[in-house]
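Next up: some structures, all given as structure tokens.
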Structure I
Amino acid sequence: MKLTDILKAEHIKVPLAATEKKAAIGELVQALAQSHDVKDSQLVLASVLEREATRTTGVGHGLAIPHSKCSGVSRLTMAVGKPLQPIDFESIDGQPVFLIVLLVSPPEQTGAHIQALAKISRLMTIDHFRTTLRNAQTGAQVYDAIVAQEKTLAAATG
């Protein structure tokens, strides 16, 4: 699975207007809804916030991956946001996040959902990739960084 198979360039928001967690998640849900990839944006938002309330999705390395499985979408979909200033996500490492990746899938797509979560987490363990994302000033730069890193990984595993 390539993230660029599920991430559309128009789903990348740089910078996010939000300055706190719930608003950032809402802004990313809206990005998906504007391109009609969400059947019910209120259901998606409620589902993601409910999941977030059970345990933080701030996974460390400046990354948060708010996610949910719900019937508000018909396929696995993803949005990425980079706030102007890092946001407190109550991350497991105690650090604020500079990159938020929203992942939503229908309940029956558990396998693809887990694969996407794993792929995002794996990419963010690469120091150079994190630095590139941290320095990105536009959505296009974020998208290009993801494309380039996926190509590098594909070549390495050939």
Structure II
Amino acid sequence: MPNALIEDWKRKKDIASTENAEIVKRLKRKAGKQLDQLADEVHDAVFKKIDCLDCAGCCTGIPPIVTKTDVTRIAKDFGMTPTEFERKYLTVDEDGDTVMNATPCPFLEVDNKCSIYEIRPRACRQYPHTNYLDFSKNMRLHLPNASVCPAVYHILREIDSRMR
């Protein structure tokens, strides 16, 4: 059975970018500890209703940043040198960040599971950057993430609703 929150996001995401931008703008003015605590609470509530395996929008929509530490860890697990791993799986994007060279992610399986989940890049572990009291610090990410992640879309709306 389809998840109602994901289906709602799918119907609205393409026309909601202006509204999302307005929400993020309002929330920027309230950035700080109180907002971060509320975001953690809302994040937990939304993720009780949304299972990432029902969506995988992040894995199909945005290549994650991969740090040198990530490269070393993953390459070692693969029995490759970091240079071999970089050549096979990574590229440098327009911002100068090292990212996966393909979307969907080459490690995304057909059931939306990650084949390297236990050793996945830090950016993947921290996504969608709406919890761990880091919401305010990651404000620049919430608008683009709302277009690929139904949880971020609903987290933004719920926080905005509660803060009004």
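Could you tell me which structure in I, II was used to calculate mean count of other Cβ atoms within 10 Å over residues 53-60 as 15.6?
Details: I: 15.6; II: 18.8.
Going label by label, the one that fits is I.
In this comparison of I, II, the computed figure 124 for volume of the Cα convex hull per residue in Å³ is attributed to II.
Assign the value 38, calculated as relative contact order in percent (Cα under 8 Å, 6 or more apart), to the correct structure from I, II.
Working: I: 26; II: 38.
Comparing all candidates, it corresponds to II.
Computed over structures I, II, distance in nm of label points 7 Å out along Cα→Cβ at positions 101 and 125 reaches its largest value in II.
Here, each number is a calculation from the coordinates, and none is a lab measurement. It should be emphasised that the depicted structure is a prediction, and the values quoted were computed from it without experimental measurement. Cβ atoms are built from the backbone, for glycine too; each structure is taken alone.
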